[in-house]
Structures are given as C-alpha cells and as structure tokens.
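Coordinate-derived values only; no laboratory data. These numbers were taken from a predicted model, which means no experiment stands behind them. Cβ atoms are built from the backbone, for glycine too; each structure is taken alone.
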Structure 1
Amino acid sequence: MLGISLLGGCVTASKSPKNTTSIPRGETFPLLPPENVELSPVIPNLNRSGGLTFSTDGILYFANYLQSGTIGMHQVGQSQSPETFIDLTQWMTSYGDRTPRAHGMRIDGQGRLVVAEAGTGKVIRIYPETETDLLPRFDSPEGSAVPRAGKLEVLADSFDGFSLGSVCDVVIGPDGDIYASSPSSGAVFIIRPEDGYVGMLNQELVRVRGLAISPDGRRLVAAEPDSGRVLVFDLRKDDMPAEMWTLVDFSSSGEEPQGLAFDESGLLYVGLGDTKKIKVFDLVQGTLLLTYDAGGPADCLSYSDGVLYVSGGDGIRSLRLNK
C-alpha cells in the first residue's frame, strides 16, 4: 500500500485501482489505460540521458547529446536530426575530475534555458544566439545557420560560503523564483537572479532530486529516492523556510521516485528509475490511478501537449497519453 496525502491537507488514503480501465478527465483528454498507450523512441543512443524540457515553440532541449556536457535541441516530429545547442565543456572551467555536465533544465518566461549544472555544482542560464529570436525554429531553409547558445551566465554556485554541491534539477515558479535540488548538500535552494539572492528552502536535511511545481504555483513537489518518498514544500512569500510534508511514501515497496511532472489537469506523474515504471496520482482524490511501462529507466520526465517524455539510461522515449 502507498500512503498518499491530499494536497489540501494530510489525509492519508490507501487505494490501489486496477490498471484495466481509463480514468475520465474530461471529454478532450481521457487518461488511457496502459495497454493503449503508444510508446515511441524519440532520441536513442545518448551518452547518458539526463534532464529534458520544452520551449513554447515545441523544441525539446535535452542533456548529454553526443557526449557528457553537451545540450542538444530537437524539433519533435520533424525529420531533421538533433542539433547541439551548447557544449558546456567549451564554455565553463573544469575542476580536477569535476567537468561541466547538465542535468535538470527548464525554459523561463523569456525563452532562456535554466540548467542544473551537476558537474561543477552551479545553476546557469543560457541565452539563445540572437535576442530577436529567443526561441529558435527548425523550419528554416536547408543550409541556413542553426541558432546556438549566445551567452551563458552563472546564477548561483554557492550558499553561505559553501559550494552548492552536485545540482540535480531546477524548476521555475510563477514569480520567476528558481528552485534547485542538491542531494549532496541535503538542500533545496531558492534563487532570485535579479536580486542576487540565494537561500535554502528546507529546514530538515533532504536529499531530493526531481522537482515539479504544482499547477497553482503554491507548492514545490520533490522526489527523494533514498527515503522512497515524494515531498511537498508549501511555498512562502517571505524568505523563511517552507513547511515540508510527505505526499507519497514508497518506502514499503522499495521503489525510488526520481523524475516528476504535472499535466494540465493536475495529475502527478512519478518516474521510478530503474524499475522502468511511471505511476500516476490524482492528488485531489489522494489516489494512485495507473502504472505505465516507461520502456526503460524513468529518471527524468517532461510533459507537453498530451505526451509524457521520459529520459533514462541511454535514450529518450515518449508516451502518448491521449487518443
């Protein structure tokens, strides 16, 4: 059994619906049963897949394209091959055996790529090549230049005099605040780039990896594999530590939550790493709805327009969740 607490409070439910029927979520977007979900390869044969995110133009950015330290970009559904957006090893300094390596990524409201740079422990922001076309398109005539990274800035690399450690994931709140997970530091950091502010969200030691913001923007959801739980931080307007509580407890099953994503209806998808499973939760009802086969390790998730994208192992795959 799973302990699932409602987002509106701490009521625990223990329900295990069978995976045999679709769960209606409105006329335009039913949640398909596992046997009807289309699982497709998107980008196979990566060095080691990591974080992934979409621009508003539908461009997929993904970590570790061709080799560790590169970030690729790809217009899903088009015939063109993926392109290299940036090679961080050419833009950033290595420290001994610590070399630049991207993991979690998000696009901000200005079309810039915010990256958890796990290799040397930084949160960085990357601007596209031209300021007039912040969201590059792939439908340009053959032979024309493909937009690349034009500027890189470090938003945070330390807190209270200490390195951020190995930064694993980032998310961006509706007010522009950036949240970064660092399991090696036992912290979730909050960053306000325009103010030069770096703070710590948690009071208790947490070793969370994957992050997601709830659809209403009021709560940060975090996956902590070591303890087998998904946590919630109630976000505050001030700089005081956030209240933290357990949303889903996987400890009795031995499963380790890794990647997280919400869809437009507020359902939460939890990637369970090497088990190759994704579990879907209705947080309003406090129920586990379905379990999907991810087709490989489910380490990082990104949702876009009815499709869940999953990275893990050496590739990226997609699960089409609507008809």
Structure 2
Amino acid sequence: MLGIMKEKIIFVFPGQGAQYVGMAKDIFSEFAVVRYAFEEIETITGRNIADICFNGPAQKLTMAENTSLATFAHSVAIARIIESEFAMPLYKIAYAMSGHSMGQYSALYCIGSMKIKDALNVLTARSTYMSMTNKDGGGMGAIVGLDRGGVEKALLASTGHGYAEIANHNACDQFIISGQNEALDAVLAAARHSGARVAKRLNISVPAHCALMSGAEKLLRKHLEKIEIAPPKTNWFSNQTGNVMSNPMDIKDALADQMTHGVRWLEIMENFPNYNITRAYELGPGRTLTGLINRANVGCTCSNTDTFSNVKNMLNELSAAIAHTL
C-alpha cells in the first residue's frame, strides 16, 4: 500500500490539436505494453491507429475520428507504461486526473470510470456526430496575448462572415475560438491587428465546443445513456465546472454539455492550490498542457511525456516519489 505521497500528483491528458505525425513511435518501439495497448485499440475499433499515428499523412490524422482515437491511444499507452513499471493502476498513484476536451475520456478510462471499449465507442460516436453536424465547414483557432475584452472585440469582425465564439479559456491571455471558416479567418485577422502575439488556425477539422454542435450534443447525450460510468477512483476535474466531480450522472451530463460549451481549463489549474497539487505529468502527444500549467503560476510544475526520453525521466521521478511513501 502507498502511504502519503511526497507530492500530490495530477495526470493530465491532452485533446484534439496536440496530435502530430510520428506520435508514440519511439515508445511503441521500446515498450511491449505500448504495442499491446495499440493492438487492443485496433481490435476494438477496427482501425490501424498505430499506422495513422506513425505515418499519417497529416490530413488523415487530423480527421476528427482519427485524431481522437490516436490521442487516446497515445495517452493510454503512456499510462500503461507507468502501471507496468509500478504494478498498480494509475489511479493509485494519482491524487487527481483531468483531460482537456476529448482528453476527458482518456482520464475517465485511466481513473477507473469507463471501460476501454466504452471509451472508444463514445469517442468514435462523438467524432461522427461532430462531423455530421459540421455541414457548413468550420474549425478552431487560437488567440494568445489578448484579454477577454480584446477577444470579444475581435469576434465582432465575424459579422457578415458567419458564426464564431470563444470556446475554451486556457490561460489568462489564451483563448480558443470556434466557428465557421470565413468567420474564423476574419476574427483571427482582427486579433492580429489588435496586437495578439498568436492568432492562428488549429489542426482541428470541426468547430467544437460551440453552439454549432447543438445537434451533436443531443446525439451524444442519448448515446451516453447506454454507457456505464462508475465513480472516479480518485479526484477527477471536470471541464464543465473546473472542479472535482464524482457523480456518474453528473459526469454524463458534463460530457454531453461539452459539445456546446467551452473547456474551463484556467479554472481547473487555479484549483490546484486548493487541493495542494504540486506536480503534474501530461500523458499524450505534445506539451500544450505542460506549457499552460507551468505558466499559470499555481504552485504546480508539469512535464510532458510524449517521447521515450521524457517517459524515462518521469518514471525515475515517480520511482523516487513512490519509494518515499513505502
């Protein structure tokens, strides 16, 4: 049994937009448990996710149905490495877990709330519903360097070009906008004119987390009625509230609600001090969440783990932390 960990650790899971061609290839070569994880996911989904991750092409990887499964596979593969190394479920090491957007499903699987087959089933359905709803074409963009007032002013530029709105609030000066393509281009141009450090389109093929996904929300809500969700086995931060959530019915509502509402990632990070969380590891592709947490000044340091070298560093750090508790 573990005693009191020296640090309260949270594992965080990235969402769509973090993917890149070549993701997970080096850990696939180094760890048998990673190969088994990809094989299991391929058997369940009927998709060769490993080939899509390693070889793309980028256009194929960024399709919603592939991005979500690839990101989930990468995250779960790293979780399996940790579980194999320490011979215990990830939720016995973690004080908390959270995922960004579709990363919530990676977290819910690793925290013992969803079976892997159900998580993959919902992710596939979710992607299908989003693509079905995206009839007029749309996507997402990032704006960095403006406050909310500045972003809302830039959004006025969408008038006459279509629909756009703030989707995710990731940091004090980082916002993700979602909407139709022509509207997004107009808003991003206005943001650049207003002095934004970054105003660019993201590699996401649907306008997630906005009113354009209302049809997808209804379909997903109905789909989730058939899925069993158990109470998380450690703390799980919801994108809907920015706080810990444990009731399975609330979790289902939150997952459906996320189709049309934004991710409250800034509020999740601002809650870390309230739970005395001091260490985070990002499990999955890229380092988006690592950068956000390290810049948030909330008393928590974060490391990304998407390469073999970074995974080894994480295992060494966890080994020291766990040894301290025995």
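For the reader, a short list of remarks on this structure follows.
- Comparing mean count of other Cβ atoms within 10 Å over residues 204-211 across structures 1, 2, the highest figure comes from 2.
- Structure from which 23.2 was derived, mean count of other Cβ atoms within 10 Å over residues 108-115, options 1, 2: 2
- Structure (1, 2) behind the derived value 18 of relative contact order in percent (Cα under 8 Å, 6 or more apart): 1
- Among 1, 2, structure where distance in nm of label points 7 Å out along Cα→Cβ at positions 44 and 156 as derived comes to 3.9: 1
- A value of 1.1 for distance in nm of label points 7 Å out along Cα→Cβ at positions 84 and 116, calculated from one of 1, 2, originates in structure 2.
- Test item: helix-only ellipticity at 222 nm (-39500 (n - 2.57) for each DSSP H run of 4 or more, over all residues; to 500) calculated as -14500, pick one of 1, 2: 2
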